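Got some structures for you, see below.
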Structure 1
Amino acid sequence: MKDTKRKVKAALILMLLLVSVFLIFLSALLIRTYTLRPADSSGSVGTAGTAANFTPGERTQLLSNLQDSLRIVTVSRSAGELDSGALQEFAAFLPKVFPTVFSSKIVQHEVIANYSHLFTVRGSNDSLQPYMLTAHLDVVPATPEEWEVPPFAAEKRDGYLYGRGALDDKSSVMGILQGLEFLLKRDYKPCRSFYIGIGHDEEVGGNNGARNIAAVLQSRGVKLSYLLDEGSALLNGVMPGLDKPVALIATSEKGYATISLNVSLGTGHSSMPPKETSIGILAAAVSKLEKNPMPRMFGQGPEHAMFEHLSSQLRFPLNVVMANLWLFSSLVSRMLEKEPSTNSIVRTTTAVTEFHAGVKENVIAPFARATVNFRLHPAHTLEELLHQVKNTISDDRVKIEVLKHFPSLPLSSYDDSSFGYQVIKETIGNLFPEAAIAPSLCIANTDTRHYQNLTMELYRFTPMILKKEDLSRIHGVNERISVKNYEEFVKFYFQLIQLSDLWSPALPHCTSNDL
């Protein structure tokens, strides 16, 4: 009897201990959830001096200018296949629509590498480190038969402007220059100098445009406080568990690797086929890569900070999960990998983009070749990738060759003392006060990699508002931007230029004595 009582008592004590441990653990999770406030600043940069109150005539003009830009067919098909006529047409178009920019005594315009553009806007205080705004004027091809409207007609329908480049990236090109045009018309004189770089070949690597713009600036000894390019946006209804729009400022971007897979076997007549052909062997290899994705690496890159910043904005229980990624990262990564739009932040993605084989319908193909494109997670190296590809295919008859590679870019700062990040964040907050704002990872590649010798503070954001159904429009069919959203583009750069005109986030705007 006494032994039974002792056992019951011991069991009760053990149960109480387990419950206590569980409650302590639960308390720790909840305390972190509701006290986690990532380093941030609120209102420390200041407010723009001149409000973006555009007149009805200016609103009509800014939309008309964008429409005209979309009608210029600046398509890049390959590094060696650019439409020089369209690029020259665009160069002649810019002074016509931005006459104040081109006639201003404080603005210097240069043509770089025949088709790109560099604007230097001189500030009154040379002791302030300049910054740079970049964009690109080339676009990817569009097949008219697939579109509801002609892709280069810039047709307005139901409050939207349709056209290739409406999102990527002529809204940025025109928005930056239009914002500057309106500021100069209001007699704005900056304290801090800045640059505007407009590349002409970003869609095929930027190796002539942005790279040469950067080389010119580097030869002049230019160092930048920060650079802002395209590459991220304001998402509405895309993030699960978030009831408000979220503006993601990309502080890094994924790496890039393209490989070719080659199989060469004997040929012969199709009436006497061997057990395996080059096409069959390569098809099996490609199938293995598609069925066996690269390992999950969620939480090992800047995506970790993104979810921590957003955790306080999420509904229960997602707020608990995202605030405690040290415990739930595996669960979150499995959830995110279910959708292509979020799977891309979990791992290195694999995309088979080309397959070539065969010479004639009745001849056994002597060769087969496939091209596979990978977007590398920041924690993933090329050496690791190639090792995993080889192990996955597990067939020495498939030869692997690296065609192109560049690593992920270093992580730019996003804390209280980060001037560029805080200026961008403040501008977003002024224009979209309802939006949550967080650092993020750019899943595509931009021209920013060409500017690494000028600054470590490389950011990617444009104020395009994207709903889930809009994500496929970028490089896809029926690309469009709302008339209202494009006006917000212009307002964004109009305010950003003014907010950047500071000594630092902690110091006041320059005085009239500096002008």
Structure 2
Amino acid sequence: MMTSFSIRRFLTFYTLACLLLGCLYPVFAQESRPNIIFIFSDDHAYQAIGAYGNKIAKTPNIDRLAREGAILTNNLVTNSICGPSRATLLTGKYSHMNGYRNNDRTRFDTTQTLFSKELRKSGYQTAWVGKMHLNSLPAGFDYWNVLPDQGFYYNPQFISQPNDTTKYTGYVSDLITKFSTDFIEKRDISKPFFLIVGHKATHREWMPDLQDLGAYDHINFPLPATFYDDYKGREAALKQDMSIDKTMRLKLDLKVGVDYDKDYLYKRLNPEQRKVFKGYYDKITKDYEDQKRTGKALVEWKYQRYMKDYLATANSLDRNIGKLLDYLDQKGLAKNTVVIYASDQGFYLGEHGWFDKRFIYEESLKTPFVIRYPGVVKPGTKVSDLIANIDWAPTILNIARAKIPSDIQGKSFLPLLKSPREAKVPWRKEAYYHYYEFPEPHHVHPHFGVRTSRYKLAYFYGGISSWELYDLETDPTEISNIYGKAGTATITADLRKKLESLMVQYKDEEAIKIFTAAKK
């Protein structure tokens, strides 16, 4: 039987223990939630990655993430262009809802719901390093150090809090990694962290790191099957201005005949960088001038030079992803850190004779997405469901066990990633797309459309009025527009109905008006 003194001692100990546990519980709860790193590149095509089937590109570290986690094979964007894709990442909403439709001087509205703000509310320490490209400074982030506008590959400026611009010497991918690991080193270790690593690579004008110059010069890249596409039956494709033949610039894009004292991209090189860079591209210029190629020989030479520079630029991107992964291993953070790699949209690598993006066609509609989540996502997982970039924000919030705001239009696909996959997970069978920017810079007509596992229906407007229908099972390269062909009436009617339903679901009132007018 306990004495009164024993009871008092017990109660005192119990009270102290409860107080102590109460103080420590939030820390334990936060540590049990994973850190999250979202590596976000620019214009990096899924078909330029080993994990997606490329046998030439050197992407061992992206491939490692896919091997150690999951790869999404039908990860689609809702508007294939850089700024709007970044706005969708932050908001989980379509362009017509978040107010950012084009790559223009529009200032992104940071007062709206942003998943970064929700993460902070839930106890995460948040950061954005590198490219943002939204004409606004980051909101909802405890730390940021971002590139102004597009940024530069060599000796770039960065803007940090409160609004200080500093120029650094070095290559942009290396600097972004350094600033990212600096944030992790100096973070508040009592909180889990969320970090966006925004890479500039592989954006035009494709300037490789000095150590990667000529990395693919031994390769003669095979021409894509659609390289000499004649665009028959596709009016919008015919009228575009994004071809390697006519649009790609010899000087700024392919570095032929560069004036290193006047050209704004190259005059920023310091003497040591200029010596190496100029030494390499002077040989390219000499080859161009000596051979005097014309016609198909010239356009195919341009294609080869494009691919060599594009993939060489991607080498630094992948290498720096490797540096970050190694850092997590060395610091003992890998087991409790979710690492995601994605690009802002797809990109053409000569398919249809093009570079750039914008169209609803597969190469620009689909974007890479791999995710490593130790203990939750089984290594080697493949997800073929139709994921959209409106789903990225709610998925990250779900991983962080944070509240998903009701105005987010996407849905968490975490249940699709878990192993074993959670049974009876309802998921979309159709994905909606809407592109706006016209006529500059590439004269791609605005359009909207619907993509299912097999079919794609699109309507182009804004000076033209044309429908396109593709059977991706029989025509994966999308060169045969079967809209209006015999035997397609039933599938067309079904897809039109699905398209209209998606417009209503996502509250795209402008598209509904255009669609209604097109039916008359």
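FYI, it's all coordinate maths here, none of it is from the lab. Keep in mind it's a predicted model, so treat the numbers as computed, not measured. Cβ atoms are built from the backbone, for glycine too; each structure is taken alone.
Of structures 1, 2, the largest value of mean count of other Cβ atoms within 10 Å over residues 392-399 belongs to 2.
When mean count of other Cβ atoms within 10 Å over residues 72-79 is worked out for each of 1, 2, structure 2 gives the greatest result. Can you rank 1, 2 by mean projected area of the Cα convex hull in nm² and just name the one with the largest value? Top value of mean projected area of the Cα convex hull in nm² goes to structure 1. Can you tell which of 1, 2 yields 2.6 when distance in nm of label points 7 Å out along Cα→Cβ at positions 112 and 152 is derived from it? Source structure for this number: 1. Kindly point out which one of 1, 2 the value 192 was derived from, the read-out being volume of the Cα convex hull per residue in Å³, for residues 200-431 alone. Of the options listed, only 2 reproduces it.
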